[in-house]
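Next come the structures, one after another.
Derivation of every value follows stated rules applied to the coordinates shown; laboratory data play no part. The structure presented is a predicted model; accordingly, all values stated were derived computationally and were not measured. Cβ atoms are built from the backbone, for glycine too; each structure is taken alone.
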Structure I
Amino acid sequence: MSRARLVLGVFVAFMLAAPLLLPEFHVTLLNYIGLYSIVALGLVLLTGVGGLTSFGQAAFVGMGAYTTAYLSTAFGVSPWLTLIAGLALTFAVSVFLGFITLRLSGHYLPLGTIAWGISLFYLFSNIEFLGGYTGISSLPEINLFGLALDTGRKFDYLIWALALLALLSVDNLLDSRSGRAIRALKGGGLMAESFGVDTARMKIVIFVHAALLASLSGWLYAHLLRFVNPTPFSINAGIEYLFMAVVGGAASVWGAVVGAGILTVLKQWLQDLLPRLLGQSGNFEMIVFGVLLVLLLQRAREGIMPLVLRFFPAPKKQLQAAAPELPRRTQPAAGETLLELTRVRKAFGGLVAVNDLSFSLSSGEILGLIGPNGAGKSTVFNLVTGVLPLTGGEVRFRGERIDILSARAIVPHGLARTFQHVHLLPTMSVLENVAIGAHLRGSKGVISAALRLERAEEAMLLAEAARQLERVGLGDSMHEQAGSLALGQQRILEIARALCADPVLLLLDEPAAGLRYQEKRALAELLRKLRSEGMSVLLVEHDMDFVMKLVDRLVVMDFGEKLAEGLPQEIQANAVVLEAYLGGVK
């Protein structure tokens, strides 16, 4: 048994025994830690993993609490039915707020969450049928299979059972195809879109998921106390929840429990100690929390859990040797025209980066796109792959216009790319980075992932990623963190990720940059092998010795325009090219 499983077993055993053995005060603390852990878990998913900062989660806690309080006291509705109603209402409101708020970026996003968090708090406070600032009392107790959960000791089991289920579901979600897409939101959005991930949709998904967890916590809170008023759902509470996620480890599922536990116990201790030391009452613990947060961000900005996890390394992903291969697309016939650029133009204001560029690429061909720095080569890549919109002209792939499509809509047609500056997720394994390339070759969604119903598909995706890593010579590094690889290896990783998308056209933006001589030779052999298998390649590269020995044809760009086009030997003998790019005629 691994150390991680042993620790989990001890934790579960403690939670089973605690309500029977601990004093009432400590059981109450455990209840609050469980409630706060559920909310902080949503922030781990939303902020720590997805990179979307929210200060408004307390408002969703209030939504779950007030829905059950009103329906159960005013109409006598069963608490279990009010849970469904609260989650449904929270779902609708969070989808609406998500579409509005998540369009914001930078510091405007957290400011937006503060705005609607305050608005919902005052809504709870001023609606007459919700009791105003007085609140709603005399909520009914929850009955579970005929057992009345009428004490904190009994209620503790329900809180922690739901908290553990929530932890398990989020852990399952992150260990999946959808989870890789979520993890790519933070710092890898452009790359993820280029492999078919709908990043806007995934942001809504995690926003709603976090809101539903907060609503669940609110439902539990209301029936634990059997009373609600607006105070626990203020913006201050939202800040505390975010603080819990940051302290515990905003990118760690179990960081939610650690952060909630530390802050709940510390807050209780400080509330007892500080008034005695200072001789007056007040929320002095918030001052201490502020100082602690500054120190934490200086010394351990990733939170406490990453420090703990050093002693509990994650096990290597087990690959199924007999996992079926993913379906593969049929390669086009040799000589078929794949890519056509017709008078393509891109202007950034008054700067024309690409000016009336036209060329074509045929199936089974390696076409080199060369030119001085700033010639517009990478801009052409971004135009072809939908990262940038055209100012004029057309881009067709196999006869179909693709310049009117988004980046993620172009990928299914059979194009995959690498980047001039490496785009990868450094804390994820090499294997999982490559598996992102196969995102569109899977179909299971978030719910299937959370319930762990997509294991067969996940095995196929990981097996495909492993095959591509073996194909490019990185098989021995698949379980290492991608950020630990040398730059040359990271570029090879990007090629493996692109191959994982099962393309018919591979667009490589300076793949040999940073590679040593032997690595370049191995890359050239790999590309020749891919061409022999029917793969077509559009290559941007500055190493002329590498390019001239590899490509079938060359297109030379200068100042955004096509300077020349032809066979490598023709380009080498072209006086205009020699003068403009290769150093002049000798």
Structure II
Amino acid sequence: MNSPADLLLLALFMAAVLLPAGPLGRYIADVMENRPLALLTWPRRLEVHLYRLCGIRPEAGMRWTEYALAILLFNLLGALATYAILRLQPWLPLNPQGFAAPSADSAFNTALSFVTNTDWQGYAGETAMSQFSQMAALAVQNFLSAATGIAVAFALMRGFARHALDQIGNAWADLTRATLYLLLPLSLVLAVFFVSQGVIQNLSAYPDAHTLETTRYEQAASDSTGRPQIAPDGKPLSVAGSTALQTLPMGPVASQEAIKLLGTNGGGYFNANSAHPFENPSALTNFVQMVAIFLIPAALCASFGRVVGDPRQGRALLWVMSLLFVLLAAACIHYELQGNPALAPLGLDAAAGNLEGKETRFGVIASALFAAVTTAASCGAVNAMHDSFLPLGGGVPLVLMQLGEVVFGGVGSGLYGMLVFAVLGVFIAGLMIGRTPEYLGKKIESFEMKMCSLAILVTPLCVLAGAALAMSLAAGRAGIANPGAHGYAEILYAFTSAGNNNGSAFAGLAADTPFYNIALGLAAWFGRFGVIVPVLALAGSLAAKKRIPPGAGTMPTHGPLFVALLAATVLLVGLLNYVPALALGPIAEHLALFAEH
């Protein structure tokens, strides 16, 4: 970063994220653990009626296998419902433009993408999706996929908090409470704020507007009776005019924008996402959007401390996330402030930074920070073209995703991913001192390490195998828009985004093809549930263990030493899988760019 002033936005942002984390985290824990809250008397009645309607007994606990089956079934049904709505789009209501149904492979990709909290979009929403599809399919899954992540996170928290039990909660109750008491009210408040700032919210038809761009034309002039007017030279008089029109897409944008951010979903109503003025009209809304993305992931760390009975444990995780994020966000801002050396011969001032692909109403710093936020938090929202970032500036979002989306991460998924690394970290520490590792009074043994290993290795397998397959097949190489290292980076970014359930893109890759729709959809599905199932197995194993009282050899898991150990574990284990791939992409492109200029 070039000056202390460049740190101001980052500092304000972190303050806005961390200050409400404690109170909100305690509220979430009390809601999910069904503790009495005076403000929730009437919503509790609604909750009871919902359970009766669905035949659910919320007090009935589930073993981890039952919990996992419920989560998988719930999301599979959500994928089928979303696919059906998209394919039946022409015959469903609220389709003012008469959009056709997306192709089978596009609908397949979109259904799996939104159910897995990935929200990868190979289409332009304003020209492909009806208002009904946006609301009933995409926005609904934004709520339900976020609720799934929160439910799984609390199942793992209970695994640490409980002892000698084989139950980790009730999946149906967890999904209901996360949606009813957290996601819906927060989304309502945020949507109202967005509407007040100019984000559109309607069900109107698409109007045509006259633009400032003019198209000159001439036509014969006529008098009031319609007869042509003749000039003195005997030639017909003519007049000039303009026919420049632009169709303005309308729809319920503010409501979808709110849950897109709070649920770390990222799927925009418009193709330009948060770079579109109808979604993100000002610097104020841009700042609020960034805070909304981190709000619940940060608060869940405090929820963890409350559930396990030691707030220091949650604060330690939050410090690790904050430390890694600040370092990587500062690096992204620094590289984007350098300017592109390839443009220097054209007389452009490098001091202005790399403005290519960025909205001038946000500038370089806010755009680079947004890119770091959205890729740290498993949220595919973008307010700038990542494909236009400098090689290392674009490499930072790649690294943030490849760490496993645990630097704040997705709603719920960031926390349970970080807890997996915490278990691995204490296991490594135990090996170093020759003592049986334990975390929060639970022995970490072979089964727990097998589940942690599976959870950590699933996403690199989806990413690297998918990228290798795309590079080896003509169908994969056909989508590359740029030659060389940057074209490879576009493919690596696409599979990194899908496998880690992020959803953002370099956007230089033509990915709306049968190959990419199917490959990225499968990567998103297995990248999501290939992690969730081992995490739930880990939760079940931990809940069944007896708690061991701390002894003289117990490693404190809330101090600076543990924070450093956990941060190092995330960097070493999470990133080492991708170092060769990064060397062939952003690093090689950076070296080539600066060698030529």
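Given structures I, II, which gives the highest value for relative contact order in percent (Cα under 8 Å, 6 or more apart)?
Comparing I, II by relative contact order in percent (Cα under 8 Å, 6 or more apart), the maximum is at II.
Given a value of 1.4 for distance in nm of label points 7 Å out along Cα→Cβ at positions 24 and 376, calculated from one of I, II, which structure does it belong to?
It was calculated from structure II.
Identify the structure, out of I, II, from whose coordinates distance in nm of label points 7 Å out along Cα→Cβ at positions 48 and 256 was calculated to give 3.8.
Values: I: 0.9; II: 3.8.
It traces back to II.
Match the computed value 25.6, 104 of Rg and Dmax of the Cα atoms in Å, for residues 112-303 alone to one of the structures I, II, and report its label.
II
Name the one structure among I, II that distance in nm of label points 7 Å out along Cα→Cβ at positions 368 and 544 of 0.9 was derived from.
Details: I: 0.9; II: 5.1.
Only structure I yields this read-out.
Comparing distance in nm of label points 7 Å out along Cα→Cβ at positions 16 and 536 across I, II, which is largest?
Details: I: 6.2; II: 3.6.
Greatest value across I, II: structure I.
Given 54, 25, 22 as the derived value for semi-axes √(5λ) of the Cα gyration tensor in Å, which of the supplied structures I, II does it correspond to? Don't skip to the end; give the middle numbers.
On the way: I: 54, 25, 22; II: 45, 29, 22.
Of the options listed, only I reproduces it.
I have 0.05 for FRET efficiency 1/(1 + (r/R0)^6) of positions 72 and 488 (r between Cβ atoms, R0 = 35 Å, to 0.05), calculated from one of the structures I, II. Which structure is it?
I
From I, II, which structure was FRET efficiency 1/(1 + (r/R0)^6) of positions 32 and 192 (r between Cβ atoms, R0 = 41 Å, to 0.05) = 0.95 calculated on?
The correct label is II.
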